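Next come the structures, one after another.
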Structure I
Amino acid sequence: MSNKLYVGNINYKTSAEALESIFSEFGTVESVNMVSDKYTGKFRGFSFVKMGSEVEAKAAMENINSQEVDGRQLKVSLAIEKRPKRDLDSPSV
């Protein structure tokens, strides 16, 4: 298990500080990454929260998933690590 969580369905008005406060009830929050559109800079409605340990991440996920924050039910799950992009110049095997 990882200590990095995906947090979806976030209200566009919710701040990183508010998320950090919510998740800190279940342990140490190492980082909160609010994802923005690379062209417009607008928040995309999801975030990644890195907790201090796997135990803390599991506790946060179990307790915060489906919790209502700023009028929206948060969706919390383990983050899936992004696979490296395939090099388009190299031939497929």
Structure II
Amino acid sequence: MPNQEEFVIRGITNSGRKFRPSDWAERLCGVFGSVGPDNRTRYSPYITPITREGMYCVVVNRKLEAEDPMAFRFLMDFARDNDLQVMDGRQIPRD
């Protein structure tokens, strides 16, 4: 992967099929999140669910690779094992 701030795991396979279940992105991000005192999920600052062009996706900050190599490898393996598309995200930091 080129040097970039983040990448996106898209909810579509390389063969063009929609990935199921439909809440996969929230479930995946929830694995790395925590529950706050208000009983709401707090996602990791490195792994965030988003909707892009009507498709569920997960944004992964590249800093995760240095901060938690096992989590980073888990996400990469998840994308590979499920044949999900991985594409470039923003190349500049988010505010």
Structure III
Amino acid sequence: MTSDTKKPLLQRLRRIEGQVRGLQKMVEDERYCAEILTQIASVEQALGAVGSILLRNHLHHCVTDAVRTGKPGEAEKKYEELVRLFERHYR
């Protein structure tokens, strides 16, 4: 992973960490359920954005490199890996 990808991802993850701490406080303070659910949706969206960035990076670097090398089985391994990732996500 390049530093151009890593640095913004870490920033996003730190922001998400703060959001999750905020959720904990909202529960402790017995805030209105709809407010908590709204914040949960926000965290899920933020995590989805991180996942999209990582997926794009993985496709651009790891998968592309596996295809370019021409080594037997490497592209197929990456293909299977992606299928498993998508299966986990969309179950």
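Looking at structures I, II, III, which one was relative contact order in percent (Cα under 8 Å, 6 or more apart) calculated from, given that it came out as 27? Of the structures listed, the value fits III. Thinking of I, II, III, which structure, once percent of Cα pairs over 22 Å apart is computed, gives back 47? Traced to structure III.
Readers should treat all values here as calculations from the given coordinates under stated rules, not as data from a laboratory. Because the structure is predicted, anything quoted here is derived from the model rather than measured.
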